[in-house]
Structure P
Amino acid sequence: MLAASIRTEKGESLEQLIFPLLATPKIDGIRCLVIDGVAMSRSLKPIPNRFIQSMLGHREFDGLDGELIVGNTFQDATSGIMSEDGQPDFRFTVFDLWNRPELTYADRCKALVNSNDLSHDRIQILDPVECRDVLELGDYTEQFLAAGYEGAMVRRAFSPYKHGRATFREGYLTKVKPFVDDEAVVVGFEEQMHNANEAKTNALGRTERSSHKGNLVGKDTLGALIVEHPKFGRFNIGTGFTDAVRVGVWLSRPGLLGRVVKFKYQAIGTKDKPRIPVYLGWRDPRDT
């Protein structure tokens, strides 16, 4: 089941959610479901990493639905999980059972917590907390954000497991987060520039430089990705990169044209173009 978003442009809001709701942290990893003894991605392709398959690819784990985590970022997870070789220090955070359609979400959670087959060092079960109103949901979301998560995922206790994407009106699974994740296709690159114009002091005593293009010098590294999006059209993603990633992308430009990049942006305030788009990582072609 894929989560619904709160579409503020459609008039949807937290206040319209029907309480009580069960909430878990929103985790940014690689989606994983165990099907017929194989760890699969959200596109129902086997997770490539052989070490992870040796740990999770067993029929006693059939039905598990969760996120694979490596390191602290989405790019860390992609690099470790989508590589065939290596032994990534991964964690499988499980939040649902896809193969128990007769059970409500609350009962699926009980089944996970009470299962004797899940005593595995690499498996963590997410136990939800109850939110009785929008204020409690806000408090828990703030706690999740402070702990390093992306936000909250909320469900009605009686929700079935829906194969496909849930809707806001159903309330089966909704994500609550200040930033929205999205994807776009890379169509170009902008070089990072150094402003060599003479520094001057303005009337407020602050240093400023002219933006005259003749004195802007290329730094031979990435300034921004130029991307194309079906809704937002063409725009730049210029933040979220480490210096090493900027250099690596700039040197690999020909091979990255047409690749899918994952980014996040602030939903509130977004209209024609995404507000404050931030680079998260590359979407592996096998995970699309």
Structure Q
Amino acid sequence: MAILEVNHSTQYSYSEPIVLNDHLLRLVATDNRSQKVISQTVDVSPTPTRLFLETDNESYTCVKMNFTPISTTHLNINTRLMIDTTFPELERLDNLKSISYHENTIAYLNESPELQPFLLTTDSSQTLGNQVNRLLDLSDHHLGSFIFQLLKWAKATFVTEYREFGAARMSSDTLYSCQGTCRDIAVLVMDMLRIAGVPAGFVSGYYYDTSSYRETYDLHAWIQCYVPELGWVGLDPGTGECCSDKYIKLCSSFIPINCSPVDGTFMGSASSTLKSCISINSLPG
């Protein structure tokens, strides 16, 4: 169990005056079985004429912002979150190893309407399929062992790189290069789980890395997969582990674009630059 405090500053600067259209912010947390929000605030400049919470189609809280048609050369968003996180015992990797890979169960998951979007691969290349089959054979087609082998393989295979902007790459490109950002590797492992018939989704949030001293952080990406008897379980291909109380989930979706931290447009021909700063601290509980 941990109480974490997150301060996140997002600053857009425009080369000339523009007019902001409506924006959607996905930088607020929602209570679930592994986290409970203690408090959170959102400060925006210029001040929106209307700022309100709404729930998206996948039951995650987001902030809708409406602006008056006045010119500005900036958009500054500051969020502060205090949250109590836990590591559910059932979601530990040792417990996952006991879940069998029954063909009947996989067939059931594939027929479940609410899970269908989480089975559509973004990249179903033969190379990916071949690697999935190798890992399935290595795990004797045992679901828990397959997940364990997949995480172990991903951690050992890929070098993590930093790329601040842009969508995740195609999974086959990430596999070929053996390197990628956390979002690239997350999408790759998500696709491989889906090829194996296991529903999986993309997750965006924060990871409090205690392995080394850090003054600043970045948004982090991982995945969640649907496991019979357990439900949705968070997995981080970067660490090769199940998600612990060091993770804060902000949103998840069957497609990564639905987890964009800030969505919105502006009127004008200006170019824009983005600066982001995140600090995470552990508080006494």
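Just so you know, all these numbers are worked out from the coordinates, no wet-lab data involved. Bear in mind that the values here come from a model prediction, so they are computed numbers and not experimental data. Cβ atoms are built from the backbone, for glycine too; each structure is taken alone.
Consider the structures P, Q: one of them gives 10.5 for mean count of other Cβ atoms within 10 Å over residues 52-59 as calculated from the coordinates. Say which. Attributed to the structure labelled Q. Taking mean count of other Cβ atoms within 10 Å over residues 220-227 as the criterion, the highest value among P, Q goes to Q. Just checking, which of P, Q has the largest value of mean count of other Cβ atoms within 10 Å over residues 28-35? That would be structure P. Could you figure out which one of P, Q the value -0.71, -1.01, -1.25, -1.26 for log10 I(q)/I(0) by the Debye sum over Cα atoms at q = 0.16, 0.22, 0.32, 0.33 Å⁻¹, for residues 228-275 alone was computed from? Going label by label, the one that fits is Q.
Between structures P, Q, the greatest calculated value of FRET efficiency 1/(1 + (r/R0)^6) of positions 4 and 140 (r between Cβ atoms, R0 = 25 Å, to 0.05) is seen in P. Comparing relative contact order in percent (Cα under 8 Å, 6 or more apart) across structures P, Q, the highest figure is found for Q. If Rg/Rh (Cα atoms, Kirkwood Rh) comes out at 0.99 when worked out from the coordinates, which of P, Q was used? The correct label is Q.
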